[in-house]
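Please treat every number below as a calculation from the coordinates, not as lab data. These numbers were taken from a predicted model, which means no experiment stands behind them. Cβ atoms are built from the backbone, for glycine too; each structure is taken alone.
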Structure 1
Amino acid sequence: MPKIWTNSGDSHFLEPSDLWESRLPGRLADLTPKSEKDPDGEYETVHVDGQSFRRKLPTSVAREFLEESRKAQGIRDARARLNDLDQEGVWGEVIFPSLGMWASTFRTPELLKACMRASNEWALEEIAAVSDRYVVTAQVSTLVVEDAIAELEWAAEQGFRAVFLPTTPHPSAPDWHRTDWEPFWDAAERARMVLAFHIGTDPVDMTTGGAGLIYRGPGGAVMNYTETTFSGQRAAMKLVASGALDRHPDLKVLISEGGATWIPFLGDRMLEGYRQHHMAVRPKLERDPKETLMTQVYASFQHDETAVAAFEAMGYRNVMFGSDYPHMEGTFGHTQDTLKSLFDGVSDETRLRITQGAFFELFPQVPPVPTNGV
């Protein structure tokens, strides 16, 4: 069977651990995250921005899986990455950062602003400059709205076409449904920047050992993994219910790695709430919430069979495949097997929309997939 070529709405890159420390002036560099592991390797203490977090490290089994994913050369080398993509049949891809997980722990606006600029400049030099197949997500401070706007506008001028946002902003900042963010939505719409949310990026208590570590005991691993998906749904809900997307009809949102079938369900639920509780609903919307959600929000998945059905049977057109390169829950090493299984017996129209069409709708600057492959 010929190779199925796809774009990816979700992938990751591992920056150098000293990126911020090496690029910031000394007084700020000293505040960037630094880790001290216990001799037995069970706990570590992380010092960041004048705070110290002691957290339990992943188990040996989890570390083994993590190291396996990091063996992919392309996770650190943008040129080697192209070989991995060609083998997997992935053409264009949205690339999310890794260091950004620490952003919610910063307290000093100047520090967070400087770290985001350092990350963006590095990404331009080391990833974006390598290939126009890469859609690198810009990073912005969510601690201060004005800082976020300034960095977004600078990033747009440099050629970024997507901005990475955590599913919940910094703990010290207003939540996404608050009107404080209205100038940011204005700026993003003007710049035609896609708002790229990635699941599992709620601000976390770093002492827990990472995002989504909520449940322990029987079923904990499955429940924790499932729990991470809900944050993306909440982010979309906030932007729709608050009227942010209604007021900005040209603004596009991508929720990565959280599946796609939830969009029609959430739309039904929000529409029911808007209709049945109309006397209490504020603000009033120009369009019904389901229409806004179904047209302005795009959602990427990697293995979900129901995501294909969401397009064919539920009328949700903005379904997008994502390889989640190279994470353990992704498709690296078996992308073609996954795609052939997902699209066995499916029409060419459906397959092309999910593997390529939705992606190119968001990122038309990425060159088309060569008709004869690579």
Structure 2
Amino acid sequence: MNKTVLFDKHVEYGGKIVDFAGWQMPVNYGSQIDEHHQVRQDAGMFDVSHMVIVDLTDGDIKGFLQYLLANDVAKLTESGKALYSCMLNERGGVIDDLIVYCMHDDWYRVVVNAGTRDKDLAWINKHAADFNVSVKERDDLAMIAVQGPHAREKSFEALPVDVVEAASPLKRFFGADCGEWFVGRTGYTGEDGFEIMVPESEAAALWDKLAAAGVKPCGLGARDTLRLEAGMNLYGSDMTEDTSPLISGLGWTIAWQPEDRNFIGRGVIEEEKATGVKQKIVGLILESRGVLRSHQRVIVDLDGGEQGEGEITSGTFSPSLQKSIALARVPVATGDTCKVDIRGKQLDARVVKPVFVRDGQPV
């Protein structure tokens, strides 16, 4: 079982340790609900050192990424700009979702998921060779995500002066190179904040300094409820190698222009788009008591009095809304209401846009 460099800190701060994608990680440090509200109302921090940081150097990096990713890195015209994209297989399925930072022409930084590390690195290395791109996993770095409406100001109390100077002017979805440190104004909670990459030897001290500045440690449980309220997909649940971005609510991440850009999986999803997708991702809000969970059956009324079926891909109780919410993949003709089969009972749910909370406020 893997441990991040901050494992001892999680134990010291009272974290309840669980297995997550082969890593021993804190699910919470006390009340998961309190940790959720801490991020929505103030500032919380997460150890995300299990995620995989990859540096791409040398060769034709831009051309490589234009082929590898469904989104187009040609959009990254400013140093430090970040892009969210899916990495597809030849069938148009999602191998992983990721963030890529363009630091300059001969250095791009990519962050991918922990649970897909081996297959991601194998896929990236396989195709990088054709473009003479060097691929280096930065397993010498730890990463701490500080999120919440007061995340930036409290981070500045704990960060070195030169890092503060580099991070202070950052716009959202930009990163700054600070020598051995790196700060991205990105996150996975729907709140403002930073993802801070530091040498492993300095991670524990930073964790303590952030805690002293009032940034409270939070676990994976709150991270999941926060990202679901924000309508953010989870790999392996809301998207998989067998689902295209078009039916996973990620059509916005596909750059169709220029038409002559050939990226992996393009032909398949172009055909899917042309023939018309049969499913879509929606948000659900349960109208009564109960908890929405992954794999529960969704029943919808279609034209002509027929019924259609879908499935919940992610579900939880929303601390912000005080209701149960979910993302679900349903027939494209689904209307404003549906029913969810919970232990044999069909309960009413409202169909909404798949974003429930933005910047701390219900949408």
**Fill in**
Calculated from one of 1, 2, distance in nm of label points 7 Å out along Cα→Cβ at positions 8 and 280 reads 4.4, and the structure in question is 1
**Request:** Using log10 I(q)/I(0) by the Debye sum over Cα atoms at q = 0.14, 0.18, 0.23, 0.26 Å⁻¹, for residues 240-287 alone as the calculated read-out, with -0.41, -0.67, -0.97, -1.10 as its value, let me know the right label among 1, 2.
**Result:** 1
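One of 1, 2 was used to compute semi-axes √(5λ) of the Cα gyration tensor in Å, and the answer was 33, 28, 17. Which one was it?
Among 1, 2, the structure yielding 33, 28, 17 for semi-axes √(5λ) of the Cα gyration tensor in Å is 2.
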**Value -6500, calculated as helix-only ellipticity at 222 nm (-39500 (n - 2.57) for each DSSP H run of 4 or more, over all residues; to 500), assigned to which of 1, 2** = 2
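Which structure, out of 1, 2, was log10 I(q)/I(0) by the Debye sum over Cα atoms at q = 0.14, 0.24, 0.27 Å⁻¹, for residues 224-303 alone calculated from, if the result is -0.44, -1.14, -1.35? The partial results should precede the final answer.
Numbers: 1: -0.44, -1.14, -1.35; 2: -0.62, -1.33, -1.51.
Structure of origin is 1.
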**Asked** Out of 1, 2, which structure matches 0.90 when FRET efficiency 1/(1 + (r/R0)^6) of positions 112 and 248 (r between Cβ atoms, R0 = 25 Å, to 0.05) is calculated?
**Response** 2
**Prompt:** Hey, distance in nm of label points 7 Å out along Cα→Cβ at positions 104 and 312 derived from one of 1, 2 reads 5.0; which structure?
**Reply:** 2
**Request:** Give the label, chosen from 1, 2, of the structure having the highest value of distance in nm of label points 7 Å out along Cα→Cβ at positions 160 and 272.
**Result:** 2
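Out of 1, 2, choose the structure whose coordinates give P(r) over Cα pairs in 5 Å bins from 0, in percent, for residues 128-327 alone equal to 1, 6, 11, 13, 13, 14, 13, 13, 8, 5, 2, 1, 0, 0 when calculated. Please report the intermediate quantities before stating the final value.
On the way: 1: 1, 7, 14, 19, 19, 17, 13, 6, 2, 0, 0; 2: 1, 6, 11, 13, 13, 14, 13, 13, 8, 5, 2, 1, 0, 0.
Clearly, the read-out refers to 2.
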